[in-house]
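Derivation of every value follows stated rules applied to the coordinates shown; laboratory data play no part. Bear in mind that the values here come from a model prediction, so they are computed numbers and not experimental data. Cβ atoms are built from the backbone, for glycine too; each structure is taken alone.
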Structure I
């Protein structure tokens, strides 16, 4: 292996390689070069680590398919179904990786757009806002992924789900979910 590279593979090409955006022939050329070049191998390893970290991230609002992939990866997932207007305590056990709040009872069959706002109950401060959130039209629900590191936030959380239909009519549904990280 060479300590220096006379024709290094560019950053963009390595990113494209690790994101699966290269044509098979180009990907093979990158692999061949990286296998024989210490400098490019080290650069490739750094980009691979970043790509792996990004793939491991769990979005705060999930689609049904993304949730299925988390379960396939072996994550310990617990469902917390919540009804509109309900105040429901969510206990997050130590042996759980992701707590899924299933915000149900939504009329989504005619929804064109769904926005979700996460607020602190006592102050109304916005923790998070997502426009055009993924939603499950058939099940009438939004899937919120709560993770252990969210314990830094205030425990009393309010989810506001705003739906807009084709006639530009909005409706807002509220769920109050105090959290207990045990």
Structure II
């Protein structure tokens, strides 16, 4: 089951541009073998052109050496930022990705709270309990006799914005007040 609709990539790119207006290039970081990388890449193209951002496919594999090579190579050209896609590889290797973003002064937007809790800059993600509440509603309807095939597809309805000010300061980013006001949680 894919929890994120393709359109959310536009929100991630817009937030990257808002927190770091100098960004003109964005690397989509993910492993095509363990994620719907191309699903997000296609959706990102329209949003990126509207934001005057050049998209770079930063496909990674699970090895630390490969992730380092891809991010270091992207960071060699200035004015870049990262959009880290939902993917088991990015979750498992989050500490490395966050460290590489910090070392290379790359602002990054992540898809889950745990990245910001681990030192990442910014996340816009599904609220932690929302998918489980929706699943409980489905289970209830099935137990009451509804056929699963007849139930409508549901998208997440609650999202949260998380911001790490300590990381922003380390990157030399002055966080816009509009983003501070919208943040559901700010880590200082």
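Data overview
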{"quantity": "Identity of the structure behind 2.6 (criterion: distance in nm of label points 7 Å out along Cα→Cβ at positions 47 and 63, calculated), options I, II", "calculated": "I"}
{"quantity": "At a computed 0.85 (FRET efficiency 1/(1 + (r/R0)^6) of positions 79 and 151 (r between Cβ atoms, R0 = 25 Å, to 0.05)), which of I, II", "calculated": "I"}
{"quantity": "If helix-only ellipticity at 222 nm (-39500 (n - 2.57) for each DSSP H run of 4 or more, over all residues; to 500) is computed and equals -13000, the structure in I, II", "calculated": "II"}
{"quantity": "Which of I, II yields 44, 20, 17 [Cα extents along the principal axes in Å, for residues 71-134 alone, calculated]", "calculated": "II"}
{"quantity": "At a computed 2.1 (distance in nm of label points 7 Å out along Cα→Cβ at positions 31 and 119), which of I, II", "calculated": "II"}
{"quantity": "Source structure (of I, II) for P(r) over Cα pairs in 10 Å bins from 0, in percent, computed value 9, 36, 35, 13, 6, 1", "calculated": "II"}
{"quantity": "FRET efficiency 1/(1 + (r/R0)^6) of positions 103 and 143 (r between Cβ atoms, R0 = 30 Å, to 0.05) - structure with the largest value, from I, II", "calculated": "I"}
